[in-house]
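Asker: Take a look at the structures below.
No lab work stands behind these numbers, since they all come straight from the coordinates. Note that the structure is a prediction, hence the values are computed from the model and not measured. Cβ atoms are built from the backbone, for glycine too; each structure is taken alone.
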Structure P
Amino acid sequence: MNDERLLQAAQNLVPERVEILVEERSMYEFLLRFLPRILPSGYAIEQNCFIRPHQGKSDLQKSIPKKIRGFQNHPLPVKFIILHDQDSNDCRKLKQELRALCGNTPALIRIACRELESWYLGDMAALEEIYPRFKSEHYRQRKAFRTPDECFAAHDLKRLIPTFQKISAARALGECIEIANNTSPSFRAFVEGLQTFLV
């Protein structure tokens, strides 16, 4: 095999399989559009990186050990990424509980504090791009929104943007939400953790 063909073969190699477990459809729709913007080289959605939505927290938690067992004999190494809303849970305790469900399997666990919509409030310019009647300058400096991870964001967004719908917002914001200037610490922790985990 000549050097050019060797290089092409190397580029076609997949490093491993990634299973991303999320609790609901809106997170699936968001990640389907957002992840291609941040995945390291060698990873592609629906090729070796798969997002699995569930029917809420209970369904997700029951699914974790089943999914892990199901991939024990997979020909490629399999890594798991678990993304779970915090809601009213203690973040550290919730993370420990999810870690216990994974056993010794390599897994990145990230908690969206308090919920996916908090990540949207971290980038009000993106919200205004999708909902032009929402004027971000009216809210950006308000004390209630300075720390989006402490908001009950889904409720707040529905109040501020009456046309807000979870699925359509997830699809649109996955395309345009910014990373560098997002004020949600849990959003930044997810991005940084994923890029470090998938090496």
Structure Q
Amino acid sequence: MPISALSPFIQNNYEVHEWRHASAILASDFPQELADIQAVLKGFRLRRSEVLTPGGSKSDIAGWIDGALEARGWVEKKFETQIKVDDHIMDTPTHKVDCVKNRVALEIEWNNKDPFFDRDLNNFRLLFELRAISVGVIITRCSELQTIFNGLGRGSSYGNSTTHMLKLLPRIEGGGGGGCPLLVFGITPRLYVED
């Protein structure tokens, strides 16, 4: 399944990129997880009121996506991993993954500092190499949303050094995810609604 086989709504309203045939793997081996992701993305809208809400530990925007996936059986998960060499055991702790179901890991990076992408990609790489996940998914925002943020007087809260597509793509293209198949969705201005 190429990206072009995703729902027309997804194709028209999200910027989508993939590496290592992630969408085909999802379609053939994890069709329910792919259906969940598409259903949540179809239901999502970027509301003016949420953009205007001051930040905190987790924005309402990321919280909505988390909650919609949780309602479909996805859970936040920290993997306990170790490497054993002879009798020497080394813990290799991972960061929590926002949403996991079956062998699909999904991170939501709405407005964090951009090094969070490095953390996510390294996490996906390690978990894939340890055969704990098969695909990594990241939902972030398109860089074009900055025009909307600037117009709302919130541009400084969504600065260049935060998580958005132009900060993610070079990291992936530079090999940040290792061999892990990746599917990336960028929230576009077409999803913005005045409420």
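Asker: Given that FRET efficiency 1/(1 + (r/R0)^6) of positions 16 and 128 (r between Cβ atoms, R0 = 30 Å, to 0.05), derived from a single structure, equals 0.20, which label among P, Q identifies that structure? Numbers along the way, then the final one.
Answerer: Working: P: 0.20; Q: 0.90.
Only structure P yields this read-out.
Asker: Consider the structures P, Q: one of them gives 0.75 for FRET efficiency 1/(1 + (r/R0)^6) of positions 32 and 136 (r between Cβ atoms, R0 = 30 Å, to 0.05) as calculated from the coordinates. Say which.
Answerer: Numbers: P: 0.75; Q: 0.95.
Going through each structure in turn, the value belongs to P.
Asker: Using the calculated result 6.1 for distance in nm of label points 7 Å out along Cα→Cβ at positions 48 and 88, pick out the matching structure from P, Q. Don't jump to the answer; show the numbers that get you there.
Answerer: Numbers: P: 4.3; Q: 6.1.
This value belongs to structure Q.
Asker: Consider the structures P, Q: one of them gives -14000 for helix-only ellipticity at 222 nm (-39500 (n - 2.57) for each DSSP H run of 4 or more, over all residues; to 500) as calculated from the coordinates. Say which.
Answerer: Working: P: -14000; Q: -10500.
This value belongs to structure P.
Asker: Hey, Cα extents along the principal axes in Å derived from one of P, Q reads 62, 41, 24; which structure? Let's see the in-between values first.
Answerer: Numbers: P: 62, 41, 24; Q: 59, 34, 32.
The read-out was computed on structure P.
Asker: Then there is this: Compare relative contact order in percent (Cα under 8 Å, 6 or more apart) across structures P, Q and report the one with the greatest value.
Answerer: Working: P: 24; Q: 28.
Greatest value across P, Q: structure Q.
Asker: For structures P, Q, which has the highest computed value of mean count of other Cβ atoms within 10 Å over residues 40-47?
Answerer: Numbers: P: 12.6; Q: 16.6.
Checked P, Q; max of mean count of other Cβ atoms within 10 Å over residues 40-47 sits with Q.
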